[in-house]
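Before anything else, here is the set of structures, which you'll find just below.
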Structure P
């Protein structure tokens with residue numbers, strides 16, 4: 001376990017301020033305690049092909065709103081997700097570092113991430129790097145856990161993260177919001193948004209930017225890993241009639257950062273550099289540019305009972321990276337690569353809702369649809385060092401492409417007794433590997449006692465990545481015969497409302513059996529010839545004991561088994577970078593002046609296994625458990641302006657989420673939010 005250094009004067013002062021603010025917030029006089037407020041009901045949009053009221057949802061879902069994000073003082077989407085049950089975050093260093101998100105112990109590429117209806121998972125690797133997704137424009141985040149491929153298709157094997165940005169639809173008058181913030185590590189960031197509606201038209205435009213000098217992430221190195229990011233989003237639509245809506249969205253993100261190269265240097269006689277496998281004290285710079293767009297038309301017929309939706313979207317990404325360092329043998333080691341990817345999709349969906357008063361008084365919804373997706377990937381890689389140059393340009397020109405066609409359907413029924421059931425089925429035809437049939441069943445039963453039973457079972461799939469199919473390094477060969485990974489997963493839980501709805505608890509057990517898991521073995525990728533599993537428990541609590549205090553908390557136990565080839569045989573092991581124990585807590589208190597809010601957050605991550613790639617191959621290492629404490633104090637100067645001060649890792653916990661990459665030390669930031677148009 002990593003040890004903590006002696007706290008600095010800054011850390012001690014920040015810690016004292018946090019404790020004083022917490023004591024003041026949570027010992028408010030009884031006179032300030034107003035009538036407790038019941039927690040509001042919510043609508044869930046991503047758990048089925050149609051929106052559902054939360055009590056009807058059988059899948060395990062967490063919803064985070066824009067207000068939650070602001071109250072928590074979250075600076076990034078990974079910071080938001082750390083507080084959600086079932087999620088593990090692995091960030092390589094500070095802001096801008098490669099960030100992976102895992103759900104219920106699954107791999108990062110087994111989680112589908114969708115922003116405004118557009119999948120943002122990387123075409124190259126299947127991962128979705130959320131490190132630089134701006135939070136100011138987000139309206140809500142839904143996390144749907146468990147196999148969702150029957151609803152969302154491939155790469156939703158372990159769950160879906162659905163991010164929706166703010167819209168101008170329904171606003172009585174235009175609204176302008178802005179935020180500016182600065183603080184530790186030379187960080188400055190800001191955002192601005194204007195949104196509104198005029199007649200049938202509505203729209204929202206937002207821009208945001210970030211620049212951080214960063215900090216030194218690896219012992220023995222000297223260069224801070226700084227980063228920068230700029231983003232623009234436009235979301236425009238029109239309600240041409242009461243039954244026809246057309247909406248489009250365009251999103252552009254440009255990001256870059258410095259990093260330390262990994263030392264893999266050899267010298268005469270195949271001697272290895274003394275720091276082989278660790279981060280080198282060199283220079284590395286990467287850039288990425290994303291462009292995404294989507295248009296969707298929705299028609300509602302028969303007084304809204306029958307809906308038709310057609311959507312089409314496209315996305316492309318370009319990445320460049322180059323690094324170099326001097327080895328202990330005096331040779332200059334360098335490497336560089338670039339990639340270009342495109343994804344285009346089209347989807348038609350129809351849904352019909354009807355009731356049968358004479359048959360159980362049931363409400364039915366039938367959904368059917370078809371979609372098509374095409375992906376294209378180009379890649380170039382070169383390296384130079386003691387053994388001379390190596391170039392991989394085998395698919396730098398024409399590249400590689402693949403296509404998927406799908407048909408899907410879903411049936412939902414709700415009874416007056418509080419029972420809701422859904423069944424989904426999907427067939428995908430793939431051009432480059434085996435076709436896939438996926439499905440999902442859910443059920444939820446609500447009782448008058450405030451008890452809700454919920455459960456789901458389904459089959460999820462994850463397609464092989466371009467890297468796994470075709471290779472990319474000199475010592476890694478692709479395997480075009482790979483089969484998609486697939487799993488059967490299920491969960492069952494009980495939710496209980498207490499104290500008239502002011503307190504909600506939920507306890508869920510989950511389990512998944514994974515087959516054809518794709519792993520690296522002997523310089524290529526293979527499907528495991530046997531089954532692996534993951535299981536665990538998720539517990540969550542949401543409370544509003546008084547109007548001035550709201551509390552959310554969670555605990556997750558995860559037991560994930562994987563397998564690696566050791567000495568020619570497969571050995572079962574704990575999966576990488578997935579803690580067995582994780583917990584979170586967020587408390588937001590409003591002071592008696594009704595203008596000041598104090599927030600305390602806690603994110604605990606248990607110890608976990610990682611890998612060190614040394615000269616003799618991979619070996620296991622342990623990353624120590626850690627607890628990150630955050631705090632924010634905000635004050636409304638006027639109805640339009642709010643100032644705040646927030647601290648991250650206020651106790652200066654030393655930690656690593658990826659071996660060799662030190663996490664951020666204690667940091668403090670101050671800023672202002674302005675909102676005009678209310």
Structure Q
């Protein structure tokens with residue numbers, strides 16, 4: 001990994017570092033645990049170990065000679081090539097980056113909120129374009145039961161009626177509530193000149209619902225109907241009892257039915273007109289795709305936003321070797337280097353290039369956060385093999401105070417991230433006040449451990465469990481492939497020695513660490529400490545720590561709460577938030593209380609947020625990186641080049 005001190009000694013020259021990355025980072029990162037489709041975004045990308053060689057000073061690159069022109073031709077260099085441009089065919093970040101240019105964004109997700117773009121507005125209960133309606137349910141109907149599960153109504157099923165009361169179905173129809181949400185498209189046109197209609201959105205819904213389409217069916221399975229109500233309007237109806245917190249996102253991206261309707265869903269996964277050269281309604285249209293080299297786009301002459309896009313062409317070049325991509329940025333062969341190719345490891349070089357006026361780096365805390373999990377209630381067989389170190393919350397609090405998290409942020413994230421105290425960052429609009437923010441305080445940490453009764457009785461510097469005499473020795477497991485994790489876990493090991501706790505580090509392949517239970521150590525719940533990352537988003541993921549989400553043999557090891565944390569007050573607060581709709585007082589209070597309990601009880605030790613890293617040449621305008629908008633090219637229609 002990079003040595004920050006070595007970088008500090010470099011002369012004030014542009015130095016190209018030979019950083020050989022065997023695969024480029026992706027927002028779809030297997031090292032971010034993703035046990036369920038509903039919890040966080042689906043992942044398909046791959047990340048492998050970054051190999052760093054000797055730093056070598058090279059001459060400052062001479063800018064490529066380019067004939068004078070008034071044409072605005074943007075070149076974007078990415079580490080990966082899209083596998084497909086069919087919206088239902090891939091979740092690769094590289095695919096998303098190009099799709100933003102071809103298909104209009106119906107809504108964006110900037111700064112932990114939603115904004116309408118291709119829609120007239122975001123529907124809301126307050127405005128009346130979303131509403132709860134009463135409907136009678138009878139035996140055989142599909143509903144969401146009081147326990148949140150999707151069920152077919154039959155005698156004995158407990159349902160929540162329209163008055164909010166839980167009642168047991170006995171054959172008598174029950175009045176329940178269901179959500180109805182209306183959407184209105186802005187008038188826009190496909191790049192072949194055919195107008196976009198609401199029917200194109202319904203066609204897209206039917207494609208997404210098709211079993212041959214590799215997309216999550218979670219929302220589809222909870223949809224009563226999705227229909228047109230006018231030329232540019234659709235209505236989504238949820239099944240009774242489904243209180244979807246993001247009901248206002250249940251709009252399906254229009255797809256060109258007039259061109260694709262003669263293909264089956266399975267055929268569209270491979271057809272050239274959908275996967276390689278799709279017609280879209282976005283600001284650009286595909287002119288050429290040369291596999292392994294580039295995709296070139298030109299403006300969509302029918303784009304509905306007057307005066308946009310600003311650019312005359314956009315070319316996406318695929319450069320898998322990071323130092324080649326950086327060299328291209330320096331010599332003018334690239335205007336933008338994307339986050340799938342750049343990482344925090346490249347920060348020293350990017351900052352040096354910035355100080356010389358050659359590049360503008362963009363560092364943005366994202367939605368992925370690193371944390372160390374405590375094996376609080378381990379799988380019974382494993383729990384019997386060691387002392388119960390963590391059941392007393394004071395031990396978890398002491399370990400947190402013994403960990404210099406700010407040093408990790410400064411040393412590993414180059415001071416560009418933040419220590420976190422909840423499962424959402426402090427910039428989130430639902431971040432609660434009154435959280436317990438544990439400082440780095442070794443003296444207080446040791447005092448707490450003394451108070452609990454774990455003492456160093458033999459003077460070897462390591463505390464013991466007085467009941468058994470076992471030394472306070474723990475094994476921390478994490479991923480082998482990630483160099484950053486090796487650095488932070490080594491720092492953690494050194495920190496805990498100050499508190500008389502011996503930590504042994506065990507690095508496992510991601511496939512082994514994240515294997516399902518009972519065999520996998522993480523979700524089989526046989527570990528002392530584990531370090532990995534979760535993703536958050538617009539909705540705070542309190543469900544990660546519900547007692548009902550503990551993976552066990554009874555639920556086929558399907559839950560996310562690998563710590564085994566059980567807290568009735570936390571469960572009540574989280575379920576209150578999840579059982580109410582955004583904008584309601586109960587929703588906000590539930591999320592706030594769940595975070596307060598989490599920060600005090602510490603089922604895990606939250607560390608810091610990962611960074612999104614990108615770079616651009618100084619003449620690129622209107623470019624930036626957002627914490628919750630996945631791709632930094634979401635606004636390609638307004639990115640410009642200074643002349």
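Each value in this text was obtained by applying a stated rule to the coordinates, not by laboratory testing. In this text the structure is predicted, and so the values were computed from the model without any measurement. Cβ atoms are built from the backbone, for glycine too; each structure is taken alone.
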Matching 25.3, 85 (Rg and Dmax of the Cα atoms in Å, computed) against labels P, Q points to structure P
Mean count of other Cβ atoms within 10 Å over residues 276-283 gets 23.1 when computed on, of labels P, Q, structure Q
Relative contact order in percent (Cα under 8 Å, 6 or more apart) gets 14 when computed on, of labels P, Q, structure P
Working back from -6000 (helix-only ellipticity at 222 nm (-39500 (n - 2.57) for each DSSP H run of 4 or more, over all residues; to 500), computed), options P, Q, answer is structure Q
Working back from 0.20 (FRET efficiency 1/(1 + (r/R0)^6) of positions 228 and 436 (r between Cβ atoms, R0 = 41 Å, to 0.05), computed), options P, Q, answer is structure Q
One of P, Q was used to calculate distance in nm of label points 7 Å out along Cα→Cβ at positions 372 and 460, yielding 2.9; that structure is P
